[in-house]
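Trainee: Next up: some structures, all given as structure tokens.
What follows is calculated from the coordinates using simple rules that are stated; it is not laboratory data. Computed from a predicted model, the values in this text were never measured in an experiment. Cβ atoms are built from the backbone, for glycine too; each structure is taken alone.
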Structure 1
């Protein structure tokens, strides 16, 4: 497998899931840098280089976005809508990674252009495996430029 490094941006407000994701990154030796934002507005600030992310070096363009649905300030589906409406971001691969088991959230995610919808597995080992598998899939995929 060739080594194509890209930034993974994770929009996640649950502190336990953030800790678990960082731990899984280390445990699985994932070399792609992980950047984490805590809500939907911060995610868009990062992607559009606004506010504290106005310096592009502080917010490198991600190769993929792991997006939670239920976040404060702005939910993930609204974030996804903004991403798909933007000429520069519309091709950004977005994996919805959420605890939501609502059919409506799954359908709306795909309708808005999500590349995948994954329900967060219960338990650290299952969550870690899901992140590792997702990372391997995107390493094998030709990402848009």
Structure 2
């Protein structure tokens, strides 16, 4: 099983779309193994977006992600990173397919509602930024046998 970090961003929270976003990922068959609402501070935002440090939009990105609460969640399932990213759609909503979260619910890259890890390796690092090992809970779901081939 693979895990991925998903962040329901401030614009989604302000628009009341958190439930819609989480529901779409669950309906795909991904299982929530950790979740919490937080107000991200600048220090955490700078660590999370470290790859963008030095770019012209970095400070604006930090200000945006810290502007309102977010929901941080860990989803688990076969190829969870890929499944979550395909459910979210292209990073730029203008290119996101209809039926995806971004394709249906957003129009600008700077307000694209949701973050998802881009690789299993980055998912592990990102999950550690937001959750302690004790906060990520493994459990069996009865429905998994109808979603996942054994």
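Trainee: FRET efficiency 1/(1 + (r/R0)^6) of positions 45 and 101 (r between Cβ atoms, R0 = 30 Å, to 0.05) was computed and gave 0.90; which structure, 1, 2, did it come from?
Mentor: 2
Trainee: Now for a separate question. With helix-only ellipticity at 222 nm (-39500 (n - 2.57) for each DSSP H run of 4 or more, over all residues; to 500) derived from the coordinates and found to be -12500, which of 1, 2 does the value describe?
Mentor: Considering all the candidates, the number was obtained from 1.
Trainee: Then there's this: Taking distance in nm of label points 7 Å out along Cα→Cβ at positions 5 and 133 as the criterion, which structure among 1, 2 has the greatest value?
Mentor: Result for distance in nm of label points 7 Å out along Cα→Cβ at positions 5 and 133 over 1, 2: largest is 1.
Trainee: For which of 1, 2 does relative contact order in percent (Cα under 8 Å, 6 or more apart), calculated from the coordinates, equal 25? Show your work: numbers first, answer last.
Mentor: On the way: 1: 25; 2: 35.
Comparing all candidates, it corresponds to 1.
Trainee: Please compute distance in nm of label points 7 Å out along Cα→Cβ at positions 61 and 125 for structures 1, 2 and give me the label with the greatest value.
Mentor: Comparing 1, 2, the top value of distance in nm of label points 7 Å out along Cα→Cβ at positions 61 and 125 belongs to 1.
Trainee: For percent of Cα pairs over 23 Å apart, which structure out of 1, 2 has the highest calculated value?
Mentor: 2
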